[in-house]
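Asker: Down below are the structures I want you to see.
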Structure P
Amino acid sequence: MTAENKHTKHNKMARRVSGTYGATEIVFVGGTCTKVQDVSRSIITELSKDYAVSYIDADHGSFDTPEKGDFLEQGGSMFMSDKQESIQLVRPSLSNGFDARIAFNECDLALVNGNHFQGEAQIVMLDSVKIKSLEKRVAQLTNVIAIIKVEDLAIPDFLLKALPHINELPVLWYTDTYEIINFISKRLEDQKPQLNALILAGGKSSRMGQDKALLKYDNQRQVDRILTLLQAKVEEVYVSCRREQNLEVDAPKIFDRMEDMGPLGAITTAFRENPNAAWLVVACDLPMIDSDVIDQLISSRSQKHTATAFFNHETGFAEPLITIWEPKSYMRMLEFEALGFSCPRKVLINSDTLLLKPHNPTKLFNVNTPEDFKVAAKALEQ
């Protein structure tokens, strides 16, 4: 059987690049649990303002409350505690890597105690009290990105042998938390998801009576107006449409894979094509948006949040049809679809969404009917 006609059991799908616990995953190997916790605490304090940061460690004590322990020990699958400021949801275990990826889907940075868990990238801590333990963990060192010296130790021979490139790695000091935080912050910035744009042009325009993407303002089709605007802002712009539309447009098209799901189906189709990008989604029925609107949205983008959206003063809710959806939102949308909901606004309302006050709310005017078209066309003539 040749390579061309070799049978494959499952279709290949694009996968989000991620560790087990987060999009960026850093494991501290070679330090005491106390030192790992202290370093992680400093990082979390500083970076949690801009990123969703988690910490993965073994339970060094018992359950927080007897009720939680009793419930899980009796065979319960989950425990939920409604506290004054938050809800604590606990599972007795994450039985495999898939469970962990689902549980930590919204995590941007995962800091991991290498004394108990492994992970995608490692920072080696040189600490005299843990040298023998570190030697036993050499097999964990698959992708070492830096060294943290707890004290002024020479690099041990076993590390020189296992990591020929070790002398080329950055060397940080345990006491210099500023440099440690800067190093990790730069890594996060380097791994920030690329921002692509998606023009929603696949609606059936039933209320308008004709394809809204083809409506002309200033003698230019609306889909072309938005395309020109977005091409000046991001590297890659795609047009979402139905295959039967035969839409002629100077941009790559993404055909809806989820028919009759509306905008949510179009957005999840884009994420299926590229789950590692953030998607700036703009509907073709927003003719009033201009460069200032797009600039405000992009400059305010928050990777920590599921999405960045404008607050629509007319509806009193988030506006889903001009929104930046981060990669973490893909799984969130699929969860809503599995529950039987296809409204992207519901996803925004019930997720960790950063809401912006638009500089000019009239720019979010939505054109759905011939009357709306006349209002927008007249406004744009002025």
Structure Q
Amino acid sequence: MPVDCLILGPAYPYRGGIADTNHAFATELVNQNITLEVWTFTALYPDFLFPGTSQFDVNEQSFPFAIHRKIHAYNPFGWAAIAKEINTLKPKRVVFRYWTPLLALAWGTIAKKLKPEINTIALIDNWKAHEPKPWDRSLNHYFSSKINQITTLSEAVYTEIIADVNLPVNKGFHPINQDLPKAISKSEARKKLGLSNENPLVLFFGLVRQYKGLDLLIDAFAQDSLLNSTAELVIVGEFYDKIEPYRKRIKAHDLDSRIRVVNEFVSFEVARDYFCATDIVVQPYKTATQSGVTPLAYHYEAPLVVTDLAGLRTPIQSDETGRVCEKNAVSVAQAIEELLSIEAQALAKANLKKTKKNYSWKAFVKQWLSFTTSKGVFSVKNF
């Protein structure tokens, strides 16, 4: 049976932010009467390249669309068969979720073999890799030469792409998932997590990799402005870097009593507890083009401190929902201190409540459908 749309990329049983947004994207398309399927991977990364404990969600989940595991990301002998099967399915649109040049050969090979009446669209998280390689640009160009259109999830990625390729590009935004667990009170969240109600709480959330600047945040707690405060830091996320250097850094600053490390991938329910418990979410990234942590903070109305990167600062500055700081420990500490004040907290929370409705999947999909039908170029406020 023909479908309106086919999405290729991570989906259940794969876990993580990209899979989650694919689920949310597909769900809203279904809500807007688009018939679709999602095809995910039989293999995505070789085990020796995957730094975490598991790529998969062990919990049972159900969705209002079909998910099929079909694609081997690094075995080229099956890619032609995938293209042939897509041509038989006859979707109007095929979406290639693209966040790493490692997918360029697979996606490009499949895309070039599709019938010309099928509109091929890339949904791009990152154009320039966080840890770049000399061949990245050539791979990006190969992939982009085989597709018709591009949608981005941030202004930063949009700017990079329009300077690099000649294709219609839709400047989208990173929407907020609407089916997240309902917020609970700060006191209830802290009780569930065994955290004190007395002290201000700062949260670092998400997979830990070097470019995310956790070292800067730990050092920030050793600065005079925070060293003598009662603020505590909770680090929640699976370490894709070696954890020992971070533990040694905490110990060297004598911060063991004020920094809690939760080295695991947590469920949405547990994530909700941490976002509701915190006073501030900090993203001290050294490089970034967008982040799925920002919409989580918006959803739970947690003020943000972010470093001065194009992919992070835009909503924080325009919506006045936190502080933007430089990429050093002194500036991070100062921003945290400022945002912990009663007045700053009240203003940021009020603006989060007011502006988060601007970042819905409904608005994103409506705009995306118009773009992929008309082949025009659109621009909206974005994460």
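Here, each number is a calculation from the coordinates, and none is a lab measurement. None of these values were measured; they are calculated from a predicted model. Cβ atoms are built from the backbone, for glycine too; each structure is taken alone.
Asker: Have a look at P, Q and say which one yields 65, 43, 42 for Cα extents along the principal axes in Å, as calculated.
Answerer: Working: P: 76, 56, 50; Q: 65, 43, 42.
Going through each structure in turn, the value belongs to Q.
Asker: Given -8500 as the derived value for helix-only ellipticity at 222 nm (-39500 (n - 2.57) for each DSSP H run of 4 or more, over all residues; to 500), which of the supplied structures P, Q does it correspond to?
Answerer: Numbers: P: -8500; Q: -11000.
That value comes from structure P.
Asker: For mean count of other Cβ atoms within 10 Å over residues 267-274, which structure out of P, Q has the highest calculated value? Present the calculation step by step, with values, prior to reporting the outcome.
Answerer: Values: P: 20.6; Q: 17.9.
Comparing P, Q by mean count of other Cβ atoms within 10 Å over residues 267-274, the maximum is at P.
Asker: May I pose another question? Determine which structure produced the value 15.0, 40 for Rg and Dmax of the Cα atoms in Å, for residues 27-98 alone, calculated from the coordinates; the candidates are P, Q. Mind dumping the intermediate values first?
Answerer: Working: P: 15.0, 40; Q: 14.4, 41.
Matching structure: P.
Asker: Could I ask something else about it? Taking distance in nm of label points 7 Å out along Cα→Cβ at positions 251 and 371 as the criterion, which structure among P, Q has the greatest value?
Answerer: The maximum falls on structure Q.
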